[in-house]
Structure P
């Protein structure tokens with residue numbers, strides 16, 4: 001069973017990234033990020049992988065915030081099997097360093113045959129993607145999930161690489177080059193949107209609303225907020241009825 005790590009920020013006001021337009025209230029920004037994290041973690045569990053939630057070191061976040069407790073509070077409420085979630089602190093100064101330390105520890109210290117990381121903003125990562133990655137890892141050493149603008153939403157490895165600055169833009173190209181240079185074979189999942197900031201919303205919202213209208217699988221918690229708030233893409237950009 002592949003272990004998939006989600007490197008999440010504490011889903012509270014002081015720490016949750018603002019991914020909606022700046023005029024949206026802080027409470028709604030936090031609610032949207034919480035929905036994203038819960039949907040991604042739910043997909044990992046339903047995909048048959050072991051879910052590892054990595055949280056920031058307490059000294060790296062504002063005083064008074066308990067990063068592990070805030071994530072546990074969310075996932076205990078939202079997941080079907082919250083007792084199966086594993087929590088560990090992230091180690092590393094940069095994002096690439098934290099990813100590298102997590103994956104290398106799982107592969108080398110714990111002897112995991114494969115391990116992966118997924119962005120907590122990869123709302124469209126579904127369990128079939130996780131199953132597809134598991135199949136690809138039988139014949140490939142590395143599986144990457146490309147996102148728009150050269151980013152990645154998922155990265156799985158059977159062997160570690162040199163992760164120093166491995167997420168330098170365009171990350172999908174950098175990670176591929178590092179993997180090939182290490183003599184590893186690389187496969188790819190379908191490209192899907194991610195929601196890291198307001199610039200991602202036109203693509204992500206259009207895709208989400210289209211999938212929902214066509215009665216295809218959508219991230220349920222994120223979709224519920226999109227519908228509740230009337231988030232959509234119009235001629236003047238992102239439109240919403242509640243802020």
Structure Q
């Protein structure tokens with residue numbers, strides 16, 4: 001089997017003459033954590049939107065497990081196991097943690113979104129939902145409403161609802177954004193834990209997270225790839241240091 005789960009070839013996205021993604025060729029290795037970094041406006045979110053089919057590329061192609069998915073609809077791509085999380089809060093605030101995961105599990109059933117069905121009919125999903133809550137360290141919060149969870153635990157719950165969709169490749173969009181130091185460390189370790197047997201592609205600003213868990217890092221600037229490799233190599237690249245400049249380049253060098 002091909003070692004790459006996802007490949008883009010000469011991917012371009014233009015908006016009325018502005019090139020947001022510029023000839024990006026990328027290969028994501030199976031069962032790895034791959035981080036996409038770059039200064040604001042580098043094209044990271046646009047690139048994610050191309051992968052999840054919320055945008056259609058101007059040129060180039062996307063292959064997933066060897067299949068060309070460039071012109072698929074978002075739902076088709078998601079059904080293949082390419083699932084995006086964290087771009088918005090994907091949880092229902094006034095449902096418990098258990099209920100949130102159960103709803104996500106229901107999406108995999110043929111009766112998806114039959115909300116008029118009796119709640120009792122979903123009880124058979126409880127065991128699997130509890131397994132997923134255990135995987136993200138939320139067992140004791142199963143009966144807690146999502147709105148009452150601390151910010152880091154809300155993110156853990158979002159991760160559990162994403163895992164419920166049985167992703168083969170998880171796209172995490174700024175998973176530690178807005179978090180305090182303690183939550184950042186917990187979520188980074190959680191991502192590392194749930195990566196077992198899966199592939200993760202993440203956009204992340206926090207260099208301490210990237211340096212501690214990413215196997216490969218791709219750096220974008222003005223929509224183009226300027227460097228790629230392990231953190232030790234990328235952080236010393238003159239183009240990368242120049243792209244980040246000032247205090248950000250200090251952060252780039254100083255993360256451990």
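Hey, Rg/Rh (Cα atoms, Kirkwood Rh), for residues 163-226 alone derived from one of P, Q reads 0.97; which structure? Label of the source structure: Q.
Given that distance in nm of label points 7 Å out along Cα→Cβ at positions 91 and 219, derived from a single structure, equals 3.5, which label among P, Q identifies that structure? Answer by label: Q.
Taking relative contact order in percent (Cα under 8 Å, 6 or more apart) as the criterion, the highest value among P, Q goes to Q. When distance in nm of label points 7 Å out along Cα→Cβ at positions 139 and 235 is computed for each of P, Q, the one that comes out at 5.0 is P. Here semi-axes √(5λ) of the Cα gyration tensor in Å, for residues 19-66 alone was derived from just one of the structures P, Q, and that gives 18, 15, 9; the source is Q.
Can you say which of P, Q returns 3.4 when distance in nm of label points 7 Å out along Cα→Cβ at positions 83 and 107 is computed? It was calculated from structure P.
Every number here is computed from the coordinates shown, using simple stated rules; none is lab data. These numbers were taken from a predicted model, which means no experiment stands behind them. Cβ atoms are built from the backbone, for glycine too; each structure is taken alone.
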